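See the structures that follow.
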Structure P
């Protein structure tokens, strides 16, 4: 779908700073969104690499060659290893469709429904070497209604993601995120 990428591209502060879109799937809708915005895109398929570390090293080289300083995983569903995470430590954000630490992994919305959760939400977190584990930068909750199904809940989750992710990316770009262990403090924007 690429809707989180589109939310970043549509943001007046973040959008002009997006300079590269990388996907591991040649059919990813993000490629069309990048082309529509005139942004360079690259398909980096892991099947061309014998080991995960080699794939991560190739991604690191690509991003370094392009001068990338902040990495946003907006739909990139591949677990990144120590080579990648170590290189960009403190500069990688991920958006996740639950209130972490609840419902990590790729089936969060379905899991919330299956568990009968009354509240779910969205988390933007810094990425570490574990799945959906890094320090939490921002969270927003939303109710799970009795008549919700996957489509209705996913739609409302996307609305929150599209609002929360650009704000967190902007804070990271502007150096307004302070981390002390697992505790994150987002400094207020300076009035200009």
Structure Q
């Protein structure tokens, strides 16, 4: 295994891909699966029933709860909050936690909150401080509380208006949900 774990981290799983770095003060439970070339910043907690893809960055202060599935090339900003129980009660746990999916290439801004049971589509962008209360389609931009759809984004990160126009006035069209130049 060719991964790096800081000596001040508590990592119980060995299901970690090559090239992954786990920084200090992280706790990763036994059942977690983490892909290759990930960057798990300091002060991150990862529960058991979690799958994290390759090339994922998780910034400080994030808790990754049971039921979370994170694709490849995902960015999770500092203090992003995930939930996994819609009706939490002290010492009353559901049989299964609601699954939440963060699809390939998605980016979640700092302090965003993702309510359990939703999916964040491929390459979508969630603005800082946003609260996601419903599924987010691929290649879309959402922000606010509750978050609303405010535009589109290309795979390479070009922001587009609701009319699929970039800041230079270039028009795009959707082909299979993917914005491409017209």
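Please treat every number below as a calculation from the coordinates, not as lab data. Predicted model, so just to flag it, every value in this text is computed and none were measured. Cβ atoms are built from the backbone, for glycine too; each structure is taken alone.
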* To do: Consider the structures P, Q: one of them gives -10500 for helix-only ellipticity at 222 nm (-39500 (n - 2.57) for each DSSP H run of 4 or more, over all residues; to 500) as calculated from the coordinates. Say which.
  => P
* distance in nm of label points 7 Å out along Cα→Cβ at positions 70 and 118 derived as 3.7 - corresponding label from P, Q -> P
* With relative contact order in percent (Cα under 8 Å, 6 or more apart) derived from the coordinates and found to be 10, which of P, Q does the value describe? -> Q
* A value of 1.6 was computed for distance in nm of label points 7 Å out along Cα→Cβ at positions 142 and 166; which of P, Q is the source structure? -> P
* Asked: mean count of other Cβ atoms within 10 Å over residues 6-13 was computed and gave 17.2; which structure, P, Q, did it come from?
  -> P
* Asked: distance in nm of label points 7 Å out along Cα→Cβ at positions 46 and 86 was computed and gave 2.8; which structure, P, Q, did it come from?
  -> Q
* Structure fact -> Structures P, Q compared on volume of the Cα convex hull per residue in Å³: the greatest is P
* To do: Identify which of structures P, Q gives the largest calculated value of distance in nm of label points 7 Å out along Cα→Cβ at positions 14 and 174.
  => Q
* Asked: The value 15.8 for mean count of other Cβ atoms within 10 Å over residues 22-29 was derived from one model only; which of P, Q is it?
  -> P
